[in-house]
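Scrolling down, you'll hit the structures one after another.
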Structure I
C-alpha cells in the first residue's frame, strides 16, 4: 500500500492501550458523505476515562478515537449541498437514526441506535475523517482550528443550560472544574449568575478562579457544604454534577425547589441516594446527555466571542504526543489539550 493510501491515526486497541499508527485513508462511500482533512482535535474526558483500567467509559476496540474536531472539506458525495470543498467545518459526533420514536419526536440525543464517532465508529484523531453530511456544520474560516474544535463540548453544555436557566444574581454551584465544568461556569457567568466551583485538584481550582469563578472549594473539606449553603443563604439555585458520581452532594447543596443537573458520566460509578430529601424539598433532578440541536448556537457563540472559551486550551501537541496529552489531562495539569494534525 502506498503512502498516499494511508494516514496517521490514534487507535484504541484494547483496554488501556492507544496506538499511533498508519491505517488506510477513509473514502467517500455514499452520496451523502463528506471527507474532511482534520486540522485540530480536542481530547475529551471520555477519551481519558476509556483508557483507564478498569475503564470508566466503554470504547469499541480497533476504532480511531477523537470526536471534538475542526477541519477542511476535502471532498463531498454527489448529494451533498450544505458544504463545499474548502469550507471550514465542525462535526456533531452523534449519528442518529431518524427513524425511532425519540428521533421522530425531536430527541435525537436519545436515539435508540445512534452511533458515536470516536468510540463506536472511527473518529477524527487522524489526518482524515469521513462523516455523513447531516453531522457537518460550517464555521467561519477565521476561527483558529484549536478554538473551532471546542464547538462540540460547548454544544453539549448548551443542552442543559438552555433548559435549566438562571437569572442575573442567582447562584450556581458546579462540581468539577474540568473542561465541561468550566464551560458551565462560563455560560452561567455570561447569564449573570454567581458561580461557585468545587474540585479536588488545587491546580484546577486556581485555574477556575483565573477563568472567572467567584469562589472555589476543595470537596475534601468536611465543612464545604455548610460554607456554600451559608454563602448562597439557602443553597444554590442550580447545582451541576460535571463529574458523574456526585449526585448526593449536589442534593445537599441545592436550595428547596432548586435544580440539579446530572451531566458528568462515569459508567463504573454506583451512587446511593436517599430519596426523601428530594421529595421534601421539591428538588428537580435533570439528567442531561450530550447535544441536542445546539450546534448552530455553539457556533454563533464562538464566532462572536461571547465567552472566553479559548482560555480552556492549555496545550497544543502533535498526534505523536497524544499520550502526553492524555497524561496532562489525567493529572489535571492540562485543561483542554488540542492535538493538531
Structure II
C-alpha cells in the first residue's frame, strides 16, 4: 500500500510490525496469527473506525473513562471470551486509544495464560506510545492510599500494531492534545525536530524511537524508564484530580516540572528550562500550569508511590548527558521545584 510506513519492533522471535499511514487498517488481516480462527474485538462505544480482520469476530465494548480501567473489566472480558469459546490459538484485537489497548492487552495476557493480541490504535497517544511495547495494565482504585495507576498488569507484546491516521481526523481537540503531550516527550529524548516532519513521518519516527528503547530494555529494567519522562508528576496529577486532567495533558505539565526539578538539582540551566516551555507550550500548544489549588505535599506523597520509586523518590530528568533516571531525590528538592513552577511567569 503506497504511503504506508512499516516499523519493526525487534524482539527476536517475538518481533512484530507497526503499520503507520492513512488506510493502514486495510492491512490488519496480514498481522493476525495464522492459527487464529476467531477474533475478540475489544473496543469502546463511539469509536468511528470499522475493521475487517478477515475471520469471524465478536465485538465487546468496555466503558469509557478511567473509572472502567480496573480488574472488574478484565473479569467481564474473560467471561465474554469464555462465552464465545475463544481458544488459545485465537486472537484479541484492541481497537481504540490507550485505555483500550492497555485493557485488551492485559485481558489477552491472562486468558488461557496468554493469547495473541493485535492493536488498532485510534488516538495519537495510542499510536506513539500506549499501543507499542507490550506494557498492559489497569488501575487499582483506592482512596486510602492503596490505589494507583496501572499497578496491576503484565508485559505482553502484541503480534502487530496498526496506526491508521484516518482515525485522527475524528479526534476531538482534547484527544489530540493528549497525543501531543507524549509527542513532546520524544522531542526531549532525541532532540529530533519532529515538527519539521509531515504527520506520517513524525508518528513513524516516534514509533521508531519507542521500538528502539523497548528492544534494548523490554521489561523496564533500565533504559525503558526514560519513556516515563514527565510521567512521575503526570500520574500524580491524574490521580489527585480524579482524572479531570487527561494523561497527555498531565504529561505536558510533568515535562516542564521535570525541567524545574533538574534545575533545582543543578543538572540544567534556566535556558534549558525555558526550552521545555518553548516546546511544550509554544510548539505543541499545551497547558504547562499546575492545576489551581493542588496540594504540593499531596503530590509529593503520590510521586513517592511511583513504580520507578523502588526505595526512594526517583525521577527521569534532563542533564548534561541527556535524559536519565535519577534516584534518591530529596523531598525538599521536589517541593522547591513545585514552588518554582507555580511561581513561573
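Taken together, the values in this text are just the output of simple stated rules run on the coordinates, not laboratory data. Since we're looking at a predicted model, the values are computed, not measured. Cβ atoms are built from the backbone, for glycine too; each structure is taken alone.
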Hey, helix-only ellipticity at 222 nm (-39500 (n - 2.57) for each DSSP H run of 4 or more, over all residues; to 500) derived from one of I, II reads -11000; which structure?
II
For structures I, II, calculate mean count of other Cβ atoms within 10 Å over residues 123-130 and state which one comes out highest.
II
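Which structure, out of I, II, was P(r) over Cα pairs in 5 Å bins from 0, in percent, for residues 163-314 alone calculated from, if the result is 2, 9, 19, 23, 22, 14, 7, 3, 1, 0? Present the calculation step by step, with values, prior to reporting the outcome.
On the way: I: 2, 9, 19, 23, 22, 14, 7, 3, 1, 0; II: 2, 9, 17, 21, 22, 17, 9, 4, 1.
Going label by label, the one that fits is I.
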Upon calculation of distance in nm of label points 7 Å out along Cα→Cβ at positions 155 and 259 from the atomic coordinates, which of the structures I, II produces 3.2?
II
Given a computed value of 14 for relative contact order in percent (Cα under 8 Å, 6 or more apart), which structure among I, II does it belong to?
II
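Given that mean count of other Cβ atoms within 10 Å over residues 275-282, derived from a single structure, equals 18.5, which label among I, II identifies that structure?
Only structure II yields this read-out.
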